[in-house]
Structures are given as C-alpha cells and as structure tokens.
Structure 1
Amino acid sequence: MELIDHTAVVTGGTAGIGLEAARLLASEGATVIISGRDPVRGELAAEAIGPNARFVKTDMADAESVQALVQQCGDVDIIVNNAASFPSALTVDQDMSSFETMFDTNVRGAYFLVAGLVPGMLERGRGSIVNVTTMVAVKGVAGASGYSASKAALESLTRTWAAEFGASGVRVNSVAPGPTRTPGVAAEWGEVNEELGKALPLGRTAHPAEIAEAVLFLSSPRASFITGSTLHVDGGGSAV
C-alpha cells in the first residue's frame, strides 16, 4: 500500500467522483477525511469506506465553514479539491446567486482550503494537491459558461501553485473529467450528459471510479515528477 502514514482530505467526498477517490485513497492505506454538506450521507459514506475515514460537515461556499474544515483536518499530505457547484444555464439566463455560489465553491473554497493546509505540507517537504476540474474548462459547451470559467480558474491555480510550492516538494495537478455518470450530474444535466458522452471518441460517459483512478495516481508517489499538469480523463473529448 502506497499511502500508509498519509492523511488525505477529499472535498465533496460523499458521492460520485469524490467518494470513489476517497475509497481508493483509503484502500492504499491513507487516513481519509471526507467533507460534504449532508451529514447523513457523509456518515454513511465514511462507514462504507471503513475505519480509516471520517466525515466533516462543510459547505465549501461558506468561508467560515472552510476555515472550520482546515482546523479539523490538522496535518494532511493530500488535498483533493473535488467539491463543485455546476448549475446549467446559458449566459443570458444565469442568475447572480447561483453564479456566486458556483465561484465561492469551485474557486474561493478550494483556494482558502489550500491556503490553510499547505503551510504544513511545505514545512514537512511533501504533499500532493489534486484539483478536479472538467473537460469544459478548455472546450466550449453551451449552458456551461459559469461552470467552465470557474474550473478554468482552478486549472490556472494548479499551474500557479505548482510554481509556488514545487521547491518545497509539494506537487499540484488537475484531473479534468469528461461527462461522468454521477447523481449530481444526472440531477442537473440529465440526458444532455449522456448525449455529450455519446459524442466523445470513446462514445460513452465515464464511471466515477475511472476518474478516481487518475486522482489516486496523481496523489501517489508514482507521479513524483509530475506537477503543474492537467490529466484529461475525458474519453478523448478534449482532443477533438
């Protein structure tokens, strides 16, 4: 097991990609902290992962809640910024409240979680940060303007943080999924998600576990010379 004596925090870790990533990290020996807004779902997820997992109720759109998560995490070795808000709307139809929640969750929350936890990683001289972004950060899709802009910002932070933290041994990378079959995506995008999957070179949507494998790889020592990169796990969508 590669991650014994490592502690990982996975935001949005109670379902979908986050839950699968937390499972894999725990299976490699890591102690895993999963965050989310729903305490019932969170406790069930932690129980399903096993004794090395615990849940911390967190709203990544709320600055005080993010700071509380920082305090409860203590020293960590791996940060997976997975929590996301992704309402679908054309630019002319986007309401301000949803837009603000999206950027607060996808950008500000991730930013200040890293700002709060990375000093310990820098002091210890090791660590990995994985930002879960999206194919549409680099590919135009109607109805995803706000979401794509927020995730493009997170990919920009990936590169900046790699430059800032690399000399201290902390790596920062992104995983950019294509259309993925999760409860949250199904609720927001419905059949549109499946149609996007059919248009990919591989002709289907991803399973969350397929994305989680990429998160595990970038979190692990196997990716020891990779930083500032985005790994596209999108069935070829970003290539065409």
Structure 2
Amino acid sequence: IGTKPVHVLTEEERKKVPEMKDLFVDVGLSGKEAGEQVRVGDPVTLVQTFDEVGNLVTGKALDDRLGVYVGIEAVKRLAKEHQADVYFVATVQEEVGLRGARTSAFAVAPDIGVALDVTIACDIPGVAAHEQVTRLGKGVAIKVKDSASISHPGLVQFLVGLAEERKIQYQLEILPRGGTDAGAIQPAREGVAVVTISVPTRYVHTVVETAHKADIEGAINLLVAFLETCHQADLRL
C-alpha cells in the first residue's frame, strides 16, 4: 500500500494524515495487466507470520483468532458430563456490525451469551496506568462494560468467584470505546444475559497484535470452569 512520498510533500501536506483516496495498492503489474487481473471487490490482506517471542505471541488477526482458539480449546477440555447445552459459534463480520452474532443469537436463542474476544492492553510507554485498560501477563480480562454492552453483574461476579476459587489470574476490564459480539447477543429476541471474556492484546488492528501465553491459557481455563458450572449462576442480580 503506497502513497505520495514524504520527500515531495508540501509542508501543509505533511501535517495531514493521508485519506483513503490518497492511497493505492501496488500489485507489481502494468496498468493493463492490473486491469485484466484485478477486479473491484477483490479482497486484499497484509502478509505476516505468526511468531512466538518469549512468553508472547504476535501476528495478524489475533483479533479474533484468539477468541476462536480459546473456544476450541475450551470445548476440547470440557468435561463430558455438564449441565448446560453449549453452542460454540465462530461469527463473521463482527468488525462491520456484529452481523454474525446477531443472526446466531436469534437462531440459538441462548439463556446466556459469552463473547470471546481480545481487548486492548495499553501497557506501553506514554500511557498512564488508569488509561491502560489491561496489561499483558496480568491475567484474563473479565469485561464489566464497553461502548456496545454492559455485562450482566451476576455473570461478572460469578466469573470473578470462579477465577478466585480456581486461582486463575484475572483483571476487570472497562473499555471506553469499542465493543464485542455481546452487543448484538444482548438484545436478541427477549434479551440475553451477556458477558465477555477477553484476552489482553497490544497493538490491536495491526499486523503485529501481541498477547501473553499465560493470559490466553487463563481465558481457556476460565471458560471451561464457567461452562461446567454456569447453571449455578444467579441471573437475578
């Protein structure tokens, strides 16, 4: 993806962030060849590898590949005998309107909805502690609220109790801006009690999203514990 080189920008142009209309995709072909091989609507993605760096993992689309991974691993570890009927859905188009979650929640009509997602970890230089939202290596995040949904207080308390009982490190999350599929699940049909289990992640929406292995494992363990005992949750709170 390219734009006008900084070397030839005017002083005024240098002060502005490039707009979408100022960008182009160089596919390495002549204009004629590009016109023959590339059509309007063809998808484009950035190439990046998945890497492990010490206790961290980094790569593109951890949002929300991590959510899918946490769900798959939890289902694998879930006890064969449990009280709840569990539906695991890998939803589509969350970033452009929670669309897969909306249709899935309508079809399943769940009593409880648990969104599995990443959340921002701003534990980086220049960000005050109260603005960091979460920190890597400090545990799975139990969401209290974001700009799309307010988690059911009873479910938040239940997850906190499970985490403390099973010695799972956790942190409470309040996200000022942003949301998850819980925002579409919550108003489905007559309304659904929702909560989000989040994996703290740095550099969200870039090709170097970064998460801590221990936080991922904590999310899996907390989800397994919840699925095995969620029939005991008090939704009257």
Structure 3
Amino acid sequence: MENNLIIAFGDIHGCYQAAAKAVRLSEELDAKAIFLGDYVDRGPSAVKTLQILIEAQKKHPDWIFIRGNHDQMLLDLIEEKASPMDIGTVLNGEFDYWQAAKSFFEWKELDAEGRKAIYDFLNGTILFHETRDFIFCHAVLRDTGEELGKKSMDELMWNYDYEPHWTGKRFIHGHLPIRSVSETGQGININTCCGYGGLLTGLIFDEINPTDYSTIQISENGGLA
C-alpha cells in the first residue's frame, strides 16, 4: 500500500543533530520530507547540516528543499554579491553578522569539492512547492495581487507580515520565530526557534486526506522533545 505521508520541517539554523534526526524520522515513517529553508547560521555547524541534507537528497530525490533568506545570504557571499559586512547591515545586529560570517567562513574551509557540493545544493533549492491542497514556502504569503509564481524572491524569503491575508490554499511556512506551532489565517507557522534554544518542528499529514495534521518536535541535540 502506498504511503502518502508528508512531513514538513521548519527552520534548522545549523543544528545538524536535529537535521540528522529529521532525516531518520522521515525515513522511518516512509514520508516525503519538505524542508522550509534556513539551514544555516546560529547553530553549531552550517556545513554539517548542509552535508546531511545533501546526502538525504541523493537518497531521496523526491524530497523538497526550499530556500530561506539565510540560505540566500550565504549564496550571496559565495557568489561575491555581498560581503560579510553587507550581511551584517541587512540583519542589523552584531550577533547576526557574526553568524552569517561564521557560516561563510566555515564553508571556505572546505576543499573545492566540498564547497561545490554545498553551492550546488543551495543553488538548486526552490522558492516554493505547491500540492493539491497546500503551498510550502519559507516566509509569510500575502494576498497582494500577484500570482504565486510571480511573487518576488524577497517576499517569498523575507516577508514577516500577514497583511493583507492570503486567501488561496493553506500555506505552511517558517521564517517568523515562535515558541509553538501557530495558525494565522491560511498560514501554519512551524518555525519553533531551532537554533534559538527552541525545537525543530515537523508537521505530518496525509497527502490524500490532509484535513488533520500532527506534529513531532526535535531538540537541537537531536532528541525527541
């Protein structure tokens, strides 16, 4: 019998042990995993987190990896579209500047093959994923008149504001840090502060009958919460 389970994970932010547990749980459940971005910064190792996800993608080519704003900033640094100081200005905080720079310099310490693998992975991430009933994206969707496919990268990766409320399909997102899963309008926010001393949340539902969902939460050190 075909398994139609989907499990969507919120922001990981360099917590590689949580990332490894998310991969193992998805495999144990035989679920299709959808990762909502922000794989880097804040936690112990952006590189280890990305390497875990790269290996998972090789084993599970149907899994979905969405790009978050922190992933885009690392790409900008790699592509020399920005300097670490530029990123610090965007994030408007000394700690955030240090975190963005930390991910970049950790990447630079890899050999050429390792750097290319991470660049290719980040460059291959997508801005959103749409199913019959849901949209998965990093940031908050707003009903500003554009079709989903015409929305800007900035809105899909950076927006925090729910106004005006999105009126299309339900969307599952991260980006906006909260302490517990929250529903606002059509949005379900699952960024429960992994990398900030919080948890990595997985939202589990059946693709055929998606009216109900359950959650699973993973601590930053990879234990079940």
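Looking at distance in nm of label points 7 Å out along Cα→Cβ at positions 36 and 116, point out which structure of 1, 2, 3 has the largest value. That would be structure 2. When volume of the Cα convex hull per residue in Å³, for residues 44-147 alone is computed across structures 1, 2, 3, the figure 176 traces back to 2.
Each value in this text was obtained by applying a stated rule to the coordinates, not by laboratory testing. Here the structure is a predicted model, which is why all the values come from computation and not from measurement. Cβ atoms are built from the backbone, for glycine too; each structure is taken alone.
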